[in-house]
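K.L.:
What follows are several structures.
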Structure I
Amino acid sequence: MRSMIDPMQPAEGSIAEPLEALIALKERGLLRHIDLSNVTAQQIAEAQEMTPIACVQNMYNVANRNNDAWIDSLAAQGIAWVPFFPLGGFSPLQSTQLNAVAQSLDATPMQVALAWLLQRAPNILLIPGTSSPHHLRENMASLQLTLPADALAKLNAIAAPAV
């Protein structure tokens, strides 16, 4: 559920009604798993009382980390996390810091941002968008990029304060 005020943030309220429709489809064998997108912690808890949840997708990246605790909780439950907007929403200062880390690693800022997500938690699944084979190759190279402790510390420090 997207907020009318900020489409990048979830709207408050119950998700029972749309979730009941998905549960009915699952019971008929038309769905194998139910996933949630752009939800609050309350909505995740509400959904889990109704049915098993396979995956949650919310805005999350190295600079926008309001969902840190949820990712860890979901990882402990074996529930996947798909961050949307994994490469965007950086302030100029955050971009400068990300660029500096990338330069020190001889990588692109986007490769570093993706590598950070991949190292963040074992349940994170990335689906970064791309517009060309070149960008796809760059994104794939992030799989081979291991961020050293000092780079991780610098990246962890650029996160926007949790709202």
Structure II
Amino acid sequence: MKCPTCDHPEDRVIDSRPLDSASVIRRRRLCLHCGKRYTTYERVEATPLMVVKSDNRREPFNRGKVREGLLRAFQKRPVTPDAVEKLVSEIEYELQDFALEVPSSEIGERILKKLYALDPVAYVRFASVYKKFSDLEDFLRELARLKKAHQKRAAKIIAA
């Protein structure tokens, strides 16, 4: 850090204090050349998570897009807006495992996994767009797979 008075590059930190819940640090410094004191503020620069699309385009992660996709899937379903917001937050939190970039397919798979456990109708709605169902057979295959999985789950519950 250069002294604002004499431009000397060497100083000593006299005091450090966190501000704003530790997202900003205030430092009092002493110039080793002229002896003047000055204050600096340090803030962590957040690097946005980039989403790598299937065509290799990159764009910043947008939780609004996740929310919109979920709202469409949950349309006319018994799910509260708070539950949707919680789901968006869970997905965003899980994506913190990725340092700088996350494939869009990973986001889609995580959403599908959560929808599968929460609401089968919303799952099929989201899957139809995400997996690009092109005809009725795609829907029927997914529904058959979903039905089979639910039957297995019900059989486990009855057996227990």
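K.L.:
On distance in nm of label points 7 Å out along Cα→Cβ at positions 38 and 62, which of the structures labelled I, II is highest? Please report the intermediate quantities before stating the final value.
P.N.:
Values: I: 2.6; II: 4.1.
Checked I, II; max of distance in nm of label points 7 Å out along Cα→Cβ at positions 38 and 62 sits with II.
K.L.:
Once volume of the Cα convex hull per residue in Å³, for residues 70-117 alone is calculated for all of I, II, which comes out largest?
P.N.:
I
K.L.:
Also: Using distance in nm of label points 7 Å out along Cα→Cβ at positions 14 and 78 as the calculated read-out, with 6.6 as its value, let me know the right label among I, II.
P.N.:
Values: I: 3.0; II: 6.6.
So the calculation was done on II.
K.L.:
Say we calculate relative contact order in percent (Cα under 8 Å, 6 or more apart) for every structure; which of I, II gives the highest result?
P.N.:
Numbers: I: 20; II: 14.
Going through I, II one by one, relative contact order in percent (Cα under 8 Å, 6 or more apart) is largest in I.
K.L.:
To continue, here is another question. With helix-only ellipticity at 222 nm (-39500 (n - 2.57) for each DSSP H run of 4 or more, over all residues; to 500) derived from the coordinates and found to be -13500, which of I, II does the value describe? Before the final figure, lay out each step's value.
P.N.:
Values: I: -13500; II: -15500.
Label of the originating structure: I.
K.L.:
Out of I, II, which one gives 53 for percent of Cα pairs over 26 Å apart as computed from the coordinates?
P.N.:
Working: I: 33; II: 53.
It traces back to II.
We did not get these values from a lab; they are worked out from the coordinates using the rules stated. Note that the structure is a prediction, hence the values are computed from the model and not measured. Cβ atoms are built from the backbone, for glycine too; each structure is taken alone.
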